[in-house]
Structure P
Amino acid sequence: MARVLLNIPRTARKGEVIAIRTLIQHVMETGYRPGADGEVLPRDIIRRFTASFEGEEVFAADLSPAIAANPFLSFTMVASTTGTLVLRWQGDKGFDQTETREIMVTG
């Protein structure tokens, strides 16, 4: 399991635009770079990131080998109701990690 850093507000006012920031530790090997032995290292990247709130996709990104290691992703969404935000990273070699956070909406 990769280390994930999340900056997500726990509470928001109804109708407020909130920022979601994520960073996941991952080497993001392109599949083009030779290793110490001269052989090309196999590709190992995160290919897809999705964010869903209460079952509805609110953000998605398809990543490529050009993305940096430990990718940082940031997006905004409107807080309309209290619910669960589900963040999912999927990649090569069966990589699949999900994190969930509750957001409480007031007012």
Structure Q
Amino acid sequence: MPRSPVHGTRLDILEWLKDPAAHFPRQRRVDPAEHGVHAGLVAAKLGVSRRAARTHLDLLTRLGLLRATRLRRRTYYRRDEVRIAEVARMFEKGWQARAPLPE
């Protein structure tokens, strides 16, 4: 599995978690907008095992792009919008500050 944070699967997960109610089935007892979704739902949407989904989710969490909340026996994941905005600003500054490539 590629270890790049910009792997297409991880970008899909981040996109789905923008609006979890639109991309995942309802969860009992948990509001997806407030707490996020658990790895089983992400795994089902990706068509992979829970372990594979957790690998993606754990990497995004370690990068600070997702927040993990433990409720009962499950961990729920949601976007950290503040951190995502910070990372986006860093990339914008980095790309703008670079000199053009020689031709």
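Please compute distance in nm of label points 7 Å out along Cα→Cβ at positions 24 and 56 for structures P, Q and give me the label with the greatest value.
P
Given a value of 32 for relative contact order in percent (Cα under 8 Å, 6 or more apart), point me to the structure among P, Q it was derived from.
Of the structures listed, the value fits P.
With FRET efficiency 1/(1 + (r/R0)^6) of positions 40 and 80 (r between Cβ atoms, R0 = 41 Å, to 0.05) coming out at 1.00, pick the structure among P, Q it was computed from.
Derived from the structure labelled Q.
As an exercise: distance in nm of label points 7 Å out along Cα→Cβ at positions 32 and 48, calculated from one structure in P, Q, equals 1.9. Which structure is it?
The read-out was computed on structure Q.
Figure out for me which of the structures P, Q the number 0 belongs to, where helix-only ellipticity at 222 nm (-39500 (n - 2.57) for each DSSP H run of 4 or more, over all residues; to 500) was derived from the coordinates.
The read-out was computed on structure P.
Thinking only about distance in nm of label points 7 Å out along Cα→Cβ at positions 64 and 88, which of P, Q has the largest value?
Top value of distance in nm of label points 7 Å out along Cα→Cβ at positions 64 and 88, among P, Q, belongs to structure P.
Readers should treat all values here as calculations from the given coordinates under stated rules, not as data from a laboratory. A quick note: this is a predicted structure, and the numbers were derived from the prediction, not measured. Cβ atoms are built from the backbone, for glycine too; each structure is taken alone.
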